[in-house]
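Below, each structure is written out as structure tokens.
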Structure P
Amino acid sequence: MGLVLRGSKVNPFAIGARVTLTLGKSKAVREVRSGSSFLAQGDLRLHFGLGSHSGPVSVEIRWPDGRVQRETTDEVNRYWSIRYRPHDP
């Protein structure tokens, strides 16, 4: 499963966002980082290897401004784009 985070106007690439993926009793954490290569840019997308897991996955995003956003999906075999929501709908 992959995630592409779309941040706020101030930080459109969501640099510093921390994502916790929960599937069953297991958790995986990734962080969007920049500047990891000399004269190149590393991939800002996040990738989670889930093996044969096919059930629902909970995603918690802690945006750089401290806001926490939660999402749930069953679509685990693709990249999923998530936009920053400054307020709950």
Structure Q
Amino acid sequence: MPLTGLNKRRVRAMAVAMGAPQPLAFKVPTADLESLSPLKPDEDAFGVSYDIIDDFLEGKDVDAEAYEIIVRTHANSAHKRALPVTPI
């Protein structure tokens, strides 16, 4: 997991520095497994751009609406970061 902890901005900068083609480095991320609206850009689904998310993660100021969306999305996806529960 070499990219763990890097935000989109840093991953894109690394890709460019390593010579990746621009279309690959700046490909629009989509939820390809989304069944209701496949190929919908993540930013449209989230309601917040990755630039704003990166600003939030880097401790920069973001507007109140973006802050609420980011915090709510993080809280609602906590189960994805939790270790599996072992049955007793």
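No lab work stands behind these numbers, since they all come straight from the coordinates. Values in this document were obtained by computation on a predicted structure and should not be read as measured data. Cβ atoms are built from the backbone, for glycine too; each structure is taken alone.
Work out Rg/Rh (Cα atoms, Kirkwood Rh) for each of structures P, Q, then name the structure with the largest result.
For this comparison of Rg/Rh (Cα atoms, Kirkwood Rh), the top structure is Q.
P, Q: which one has helix-only ellipticity at 222 nm (-39500 (n - 2.57) for each DSSP H run of 4 or more, over all residues; to 500), as calculated, at -12000?
On the way: P: 0; Q: -12000.
Only structure Q yields this read-out.
Taking 1.6 as the value of distance in nm of label points 7 Å out along Cα→Cβ at positions 8 and 40 derived from one of the structures shown (P, Q), identify that structure.
Values: P: 3.3; Q: 1.6.
Answer for the origin of the read-out: Q.
Assign the value 20, calculated as relative contact order in percent (Cα under 8 Å, 6 or more apart), to the correct structure from P, Q.
Q
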